[in-house]
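> Each structure below appears as structure tokens.
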Structure I
Amino acid sequence: MNDAIVDRFVSFLDASPTPHHAVATVASHLGARGFEAVRVADPPRQLPAGFRGYVRDEGSIFAFVVGNKPVVDAGFRVIAAHTDSPNLRVKPQPLQRSHGYVRLGVEVYGGVQVATWVDRDLGMAGVVHVKAGDSITSHLVDVRRPVARVPTLAIHLNRTVNSEGLKLNNQTQLPAVFALCDDDDGDPLRALLAAEVGCAPDDVTTWDLSLFDLATPTVGGANGEFVFSARLDNLGSCHAALEALTTAIDDGPVDHTTVVAMFDHEEIGSRTQRGAAGRALEHVMRTIMTNAVPQGPGTLSRALAHSFVISADMAHAVHPGFSDKSDAEHAPRMGAGPAIKLNVNQRYTSEGSTSAMFAMLCEEAEVPVQWFTTRADMACGSTVGPLLAAGLGVRAVDVGNPMLSMHSVREQCGSQDHGWMAAAMRRFLVRPKLG
């Protein structure tokens with residue numbers, strides 16, 4: 001196990017309680033390696049070969065390195081992942097006062113395993129938007145103390161909870177206890193947020209806030225085999241891509257243009273302005289083509305014909321207690337390498353040719369590779385891969401590291417797999433030709 005990369009991974013997870021924080025963390029790492037912020041809305045500027053840049057859009061970020069050759073000739077090498085994870089989002093008018101309690105009304109974001117969020121010490125993080133004269137300023141907040149909790153009902157009052165499972169009504173039973181308060185007290189949420197950002201409570205206008213489990217990410221298992229953390233799906237892929245990019249540049253610029261795209265909103269379908277079903281990545285690609293010093297005849301369609309996308313999203317490991325939920329011949333294990341994800345109905349974008357490409361990259365990087373398909377009698381999930389393949393008309397493959405407890409408040413993956421995935425991605429970024 002590469003202890004250094006795992007330590008960096010754990011630190012990245014801890015620093016990234018929301019997509020906005022993940023993007024801020026990525027941008028900080030990129031800045032330290034010489035990447036410059038670029039705005040798509042800015043006037044054209046020359047981007048020489050080897051230029052390192054990134055475009056930041058709230059919970060999404062797109063990092064790139066301009067290649068030695070015109071992108072119409074050498075294409076883009078893209079690694080795509082997503083920054084968001086299922087969680088509980090604080091409503092815009094969240095305060096619910098009853099029986100001496102103040103609770104925070106929440107909406108379920110994505111496919112949350114709701115029962116895993118109860119009886120947890122919950123912090124609060126995200127973005128707060130504040131009036132500043134005749135404008136609005138936005139502030140990242142990260143409240144690292146237990147400010148909320150979703151309490152369970154005592155078993156004495158719910159005798160069937162162990163036999164029938166915990167079932168909560170998201171509207172009436174999921175709101176998190178936030179304070180003890182009389183009905184005529186002020187707004188404790190605005191007071192807390194105002195103290196965090198240094199403004200008057202009345203100047204707090206809106207927010208994009210999530211609750212999050214305060215238990216810190218950690219390496220676990222008898223021999224350090226695992227990483228236990230929230231948000232492994234899909235910050236695990238984001239960090240592996242970041243590691244691949246920031247180590248690949250040490251070899252110097254290559255002919256092709258490298259892009260690492262980390263999208264927000266995958267867990268809710270990606271059909272947003274900065275999601276993978278939108279045009280955010282296309283806008284970045286067009287900006288690179290327009291501004292890159294190496295130029296050649298052709299348009300984006302010619303560049304995409306030479307391009308390839310690795311869509312990286314965590315995969316389902318075989319569960320020792322529920323092995324019947326896996327296809328026995330396609331049941332990846334933690335600690336045995338990345339998995340190529342296939343579905344003939346193209347819920348994953350992998351095909352024989354693109355899968356062979358990733359398998360070759362793994363072989364060259366001395367990384368073991370596994371295969372994942374969902375059981376034929378079960379529904380299959382999806383990723384940003386099919387959206388990008390269809391929207392851009394580009395070859396792609398879906399891959400992911402195996403994990404357990406996906407979409408739980410606390411997840412589990414293999415520590416060794418993380419370095420392997422980063423190594424395979426790095427090989428993808430530096431290999432002269434893909435065949």
Structure II
Amino acid sequence: MYDRMQELSIQNMEKIHDAAMDLLKNTGVSFNEEEALKIFKANGHRVKGATVFFEESDIQKALKTAPRRFTVHARNPEKNVEIGEDDFVFLPGYGAPFVMDVQGNQRQATMEDYDNFCKLIQTSPYINMNGWMMVEPADMPHETVHLDLNLSNMLLCDKPFMGSPVSRQGALDGIEMAGILWGGKKNIMDKTVSVSLINSLSPLQFADEMIGSLIELARHNQACVVASLIMAGGSGPVTLDGVLALQNAEILAGITLAQLVRPGAPVIYGSTSSAMDMKTGALSIGAPELSKNIHLVAQMARFYNLPSRSGGGLTDALCADAQAGVESALALSTAARSGINFILHSCGILGSYIAMSFEKFLVDEEACGMILNMLKPLALTDDSIDIDVIKEVGIGGQYLTHPKTFKLCRTEFFMPTLMSRKNPDAWAKDGKKHINQIAEDKVAQRLASYEKPDIDPEIEKQLTQYVEKRKNP
């Protein structure tokens with residue numbers, strides 16, 4: 001396969017691997033969580049204070065048990081997804097404290113916003129997995145909001161969902177609620193029903209909340225994305241070469257812990273590292289360095305026979321404008337074409353993770369549909385080439401009125417719902433609307449068309465009671 005983006009040679013990947021092994025053996029990684037340190041000690045790792053040191057054999061042993069692909073089960077079995085090898089999923093944005101409207105006005109996110117994003121995901125033809133904390137609701141108590149987010153994910157959408165890695169207790173709450181949804185916790189001990197994001201704290205650290213969550217999730221066979229987000233020149237080396245080595249060490253350390261907790265627990269190798277803007281000191285996720293890192297992360301994950309994660313429709317822009325379109329399309333298409341399996345932030349993100357936009361969600365979603373169409377292989381059969389039709393039309397003929405054109409005209413090509421293909425007169429007659437204005441109208445239509453997926457009333461009651469009991473013990 002030919003690609004002008006850099007394809008790493010085996011020697012390149014071994015060099016990155018060897019650099020990471022050096023860091024893991026001689027510098028180590030800090031795990032600020034007591035049970036994690038006990039697990040490492042029990043398995044023969046050298047531990048000094050909170051710092052854990054790794055031999056290459058420790059990493060290789062973990063890689064042997066980590067699955068290269070796995071199924072994430074949805075409460076609607078028809079919507080189960082496969083992650084790994086050639087299979088991939090699109091997921092929405094994650095972790096934004098604000099919502100940005102079409103005029104670029106920013107406001108704090110609410111629980112209603114979160115619910116509406118769940119509804120857009122449920123009605124999406126292309127987003128095949130629900131996320132976690134698409135927005136952080138400011139109108140809900142911080143200590144218990146994860147319960148409400150889990151409840152919305154489970155009741156408002158019947159696609160697979162992400163779990164709650166906010167703390168060890170948050171992870172356990174998500175596991176207990178998933179147990180209710182599947183008729184008993186025993187039913188999910190060998191069935192992965194959630195994927196949670198475990199971020200390192202660069203350089204070379206993991207916070208106690210993240211590691212406590214990873215331990216419980218791995219123990220219960222729930223998938224973890226072990227991810228590193230390094231700001232090149234800030235929290236990591238200024239060169240992407242150095243970033244690749246550093247993030248590789250962090251990710252492999254987390255994956256090793258997951259495999260020590262439960263060999264075979266599903267894990268994903270992840271990164272959205274990018275450059276620090278040297279003028280502002282801020283992380284830039286619209287930078288070309290992000291897309292370069294995405295392409296290289298996909299290759300390193302394959303080097304280890306692991307599923308991969310990166311960001312998707314990412315931008316530094318603060319409204320759904322041309323900048324947002326360019327930056328998001330570059331990152332999203334790079335992720336899909338490079339072989340990333342878990343494409344988080346596919347839809348809605350603005351301003352370097354600071355905000356979600358309902359309008360941009362729909363624009364990005366349409367881009368996902370276009371990318372899926374691009375990736376769909378040609379059949380290249382006698383019927384699809386149909387040389388008889390070409391001979392029949394002959395020299396100088398036309399295909400517009402041919403019966404085969406009539407037969408396939410509604411299904412053969414991608415049909416956008418937002419992007420305009422009108423001529424100037426038709427565009428002017430419709431008010432010269434830009435795509436973000438069209439999306440603004442479509443958001444209301446989509447939400448109005450939403451229908452809550454069926455769920456056993458007794459299960460819904462038990463889930464609601466669990467949340468209320470945890471909120472009011």
Structure III
Amino acid sequence: MRFNSSILTSLLCAGISFVTAAQTPADTLRLSREECVAIALQESPTVKVADLEVKRMDYSKKEVLASLFPSIDFSGAYQRSIELQTVSMNMGGQSQQFKMGTDNVWNFGFSAAMPLVNASLWKSISLSDTQILQSLENARASRLDMVNGINQAYYALMLAIDSREVIKANYDLAKFNADIYKKQFEAGTASEYDVLRSSVQVTNIEPELLQADIAVKQCQLQLKVLMGMDAEVTVMPTIDLRDMKREMYGYALDGDRTLSRNTSLRSIDLSHKLAEQNVTLQKMAWVPSLAATFNINWNAMSNGNALKNQIFNPYSTVGLALQVPIFSGGSKLQKLRQAQVQVKEIELQRENLVNSLNMQVDLALDNIDRQVRQINSSESGMVQAAKALEIMQKSFEIGAATYLDLRDSEMANTSAQLAYLQSIYNYLISTSELDTLLGKEEALGIPSESSPAK
């Protein structure tokens with residue numbers, strides 16, 4: 001007995017519809033890629049750490065600024081004499097000895113100092129500004145890496161779900177054929193070999209279906225980990241890979257390959273600026289510094305009880321403190337030379353980085369162009385495989401083809417669908433990685449309000 005092609009086609013569609021229309025648990029969240037990105041940027045510990053580092057560097061700058069203001073200290077001391085100092089004096093040819101000092105000595109007061117001329121301190125403020133910019137860029141890099149990770153996890157989940165649907169449809173069709181042959185064998189119209197052969201086909205697909213289910217769960221877990229969500233919540237995408245195809249070809253025509261927003265290049269430029277400022281800072285070590293000082297103190301001296309009959313007498317001073325560096329064994333010169341060498345090192349590193357980034361961009365654009373062609377080729381192959389399956393079904397109906405021929409055609413059709421989905425996935429991953437490489441926040445879907453530069 002042969003199968004009608006309309007029955008096979010209907011069963012294939014029914015298998016896909018069964019998967020897509022299945023009831024989802026109550027704790028299932030259907031999230032778009034943009035929503036996943038927003039959640040990750042808000043909940044990710046990596047992004048939070050980067051933001052805290054920006055805040056820490058801001059406090060560091062305020063610490064440097066605080067050095068420009070007067071510093072005021074309070075000090076107090078009490079001294080109790082156990083044995084007064086003995087003083088010997090030669091008076092009229094005779095040696096005289098007497099005790100000098102008091103039992104109690106109190107001394108307390110306030111001291112204040114304020115830098116008037118301090119070139120090193122002034123230069124340190126500009127270094128702090130550059131360090132804050134570095135922290136901002138590091139926070140931006142963390143966001144770019146996080147969003148790229150979310151994109152890859154989201155696309156992987158879409159691929160896993162769509163691939164499972166294709167395998168499930170193929171499994172349902174093989175199981176349907178096996179049930180038909182089993183009923184025919186019981187009715188005496190099919191051989192036992194046909195039953196065994198169709199059962200083996202079902203058994204061969206079961207591990208693929210199980211692996212597809214595991215892949216979906218793994219992708220969901222990876223996405224939830226990146227988003228910082230509860231493991232018990234099931235996350236599902238709002239669209240499938242085929243939906244993505246309608247809006248993804250514009251990227252290859254964009255042609256924007258500038259490296260001005262690349263986070264590695266920005267970071268090394270800031271490091272170069274910081275190194276140049278450090279050279280200037282080392283030169284400032286030869287510049288004299290001038291500070292204003294003020295002191296006011298009270299002291300009291302008495303014998304007997306330390307808490308009675310104390311008379312505190314005030315005294316105060318005001319002055320200028322000048323410090324002129326003259327010689328320090330050459331340490332300042334060696335520090336300056338180290339800073340100058342570091343500048344040259346960073347310049348060479350930047351040159352190498354630019355060459356490497358340009359090469360990566362060229363390779364990424366070539367990959368994207370090749371993957372666009374692969375999508376078109378896979379789509380054409382999928383159409384041809386579907387047409388070949390239809391022809392084979394009709395041949396099988398009239399007895400011109402065997403069941404093995406039909407199964408081979410069905411498997412080829414399944415492989416063609418999986419290859420088509422894989423080609424779309426590869427394209428999306430490549431564009432996300434290139435967007436990350438170029439630092440294109442808007443292309444990755446990073447909200448403007450989350451930018452650390454704001």
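Computed from the coordinates by the stated procedures, all read-outs in this text should not be read as laboratory data. This one's a predicted model, so the numbers in the text were calculated from it and none came from an experiment. Cβ atoms are built from the backbone, for glycine too; each structure is taken alone.
> Distance in nm of label points 7 Å out along Cα→Cβ at positions 110 and 414 was computed and gave 3.5; which structure, I, II, III, did it come from?
II
> Suppose you compute Rg and Dmax of the Cα atoms in Å for every structure in I, II, III: which one lands on 22.5, 74?
Working through the options, I get structure I.
> Among the shown structures I, II, III, from which was the value -14000 of helix-only ellipticity at 222 nm (-39500 (n - 2.57) for each DSSP H run of 4 or more, over all residues; to 500) calculated?
That value comes from structure II.
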